[in-house]
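Pasting the structures here.
None of the figures in this text is laboratory data; all of them are computed from the coordinates on show. Remember, predicted model here, so these are calculated numbers, not experimental data. Cβ atoms are built from the backbone, for glycine too; each structure is taken alone.
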Structure I
Amino acid sequence: MTTSENNIMTANSVFLSVGYVDVEATLDGGQAFRWWPEETGGYRGVVGRRLLNVSGADGGVLVTPLDDKGVIGLEHTMLEYLGQDQDIDGFRTKFANDPCLGPALRGYSGLRVLRQDPWECLFGFITSSTSNIPRIKLNVGSAAERLGYSVGPEDRDVTFPEPEVVAEAGEQFLRDLGFGFRAKYLIPAAEAIASGQLKLVDLREASYQDAREALIDLHGVGEKVADCVLAFSLDKSESFIVDRHILRALHKWYDLPEKASLSYAADWARDYFGEHSSLANQYMFHRERLARRASEWGGAHVERALPEDEL
């Protein structure tokens, strides 16, 4: 057994001492689309070329490899993936008394913003256009199962296909898998990255604005998709994603003008939340989503909403 800054590595698993993490909300709440709950607990998924189970543990998370590659390298890989360099303590302190984020931070303290592979993230959020999470997971999973390579016994235990592989498969292949009109956007994106026209990983070193413009230059990538990719894979903590649910929250909690456009709302939020924008966005989205489910579906969903949001 070895330790590193309170992280503990055994022959079979790695414990990351990162504080409480809401594993379900973080891995399966709309940031990433290839994590699946296991009957024995935790979430099963592939990070890079590693098949893993990630579960909550007292004071952190437990990462257990499900392949035959052991634990070497998992500490670094998963600390990066879970976005451990984010200023979570500073965010909590700064917005402890915020009318929306204060209660959300107290009620849902374990949310993290992931740091995913940029290509898989871009593919997922182009796929998300006019869709929902179950459908996105189905589409993204089917592409991976057909084009990735196996790292485990289940069909979904596969690596995500490189852009060159997706580009070679072609638009009709994706349409046949059920991607619909999104296929005509995914293939040009794959071709741009495969050819080197867009060096996606290099955007981590670019400014927020330059990186955003580079993504929006891709056919079919708008501001919302670009901001998702910037927040969840390209280290742009000032990225703030606006959809109709977030826009409603901004109206309710921050008196944003009723006629404000999505672009205006995103600019306003980036100015207000600053370097904590992507974290603020996730806590706001999570609070609004659970409140909406409690209102529309009732039952057990009421228990997950904040007491202030129960109707």
Structure II
Amino acid sequence: MIDVKVKTLLTLVSTGSYTKAAECLSLSQPAVSHHIKQLEEEFHIKLFYRNKKELKLTPEGQILLKYARRAAAVSNNARQAIEDSRKDISRISIGITPTAEENLIPHVLAAYCNQHDRMHINICTDTIHHIYDKLKSYELDVAIVEGNITSPDYKSILLDTDYLCLCVSPHHPLAGRSSVSLQEIKEEKFILRSKTAGTRLLFENYLMGQFENIHNLNIIMEIDNVATIKELVAHNLGISVIAYSALREEEASGKLSIVPIENSSMVREINMVYHKDFSHTNVLDGICQLYKKMTRASISPLYQHRQSYLGK
């Protein structure tokens, strides 16, 4: 279904070499070069800069690559959908962030699949920006993300409302405090998510609202793995600001302590965003209902504490 020239372009970009692309495609190197030349002639563009040391796309080449990836995704989805139809299987691909991976979402999705024998869910964990890109190119059917996508091409279902909070080791001097001021924690050793993480951006926005800057904090480490951050904080190697939903079990077990920051309101929506032509909205409704049921059943006293924080 996908044009062989488009497949060649995608392989060339992924391998970064004409020789490697030829090997992957079982073609000669001149054949790979010919496919690229045909694409350039068809669209009247140059795909790559003339640089022998590096295979770098031109701006026009980047545009064509974006649509080539979308075409490949649509082609693969069509093949998979036909195969699933023969086997009477419903399949959806869902993108989640590392923070979402640390809360109930994977458990809910697994529970849903257990309740529906013919359901298959593919989970892709990535940064929020990459998830947006994959959703736009139809590599994903659904994105479970913080906030929403303001575009007429998508619809969304509110899954949950969460908030960021300060977490410390139970052995840290701040543990057990009823609250802590922003001034008090400025000199503490912070272990935070990377600059592109949604939780990090929300924390930075809060700081700006307090006429503060992230650079005024003592950040000793930045990691994109929430589980690793929690483990380091539990060993009293630093403190962090993480979504409450990702800390629920650790707070219940006493592994981590949550301390409210004075005058902070770092509330965020968690939405299931999907293409407006997505045909399995009943599945999303079912996942949403199951999520709420499991959230209420999971560590009930902490759930009540969370609802109180959010003013519900």
### Query
percent of Cα pairs over 29 Å apart, for residues 12-187 alone was computed and gave 48; which structure, I, II, did it come from?
II
### Query
Given a computed value of 1.4 for distance in nm of label points 7 Å out along Cα→Cβ at positions 20 and 108, which structure among I, II does it belong to?
I
### Message
With distance in nm of label points 7 Å out along Cα→Cβ at positions 100 and 196 as the yardstick, tell me which of I, II scores highest.
### Response
I
## Note on the structure
With relative contact order in percent (Cα under 8 Å, 6 or more apart) computed for every candidate in I, II, 14 is reproduced by structure I
### Task
Have a look at I, II and say which one yields 16.5 for mean projected area of the Cα convex hull in nm², as calculated.
I
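Could you figure out which one of I, II the value 3.3 for distance in nm of label points 7 Å out along Cα→Cβ at positions 132 and 276 was computed from?
Answer by label: I.
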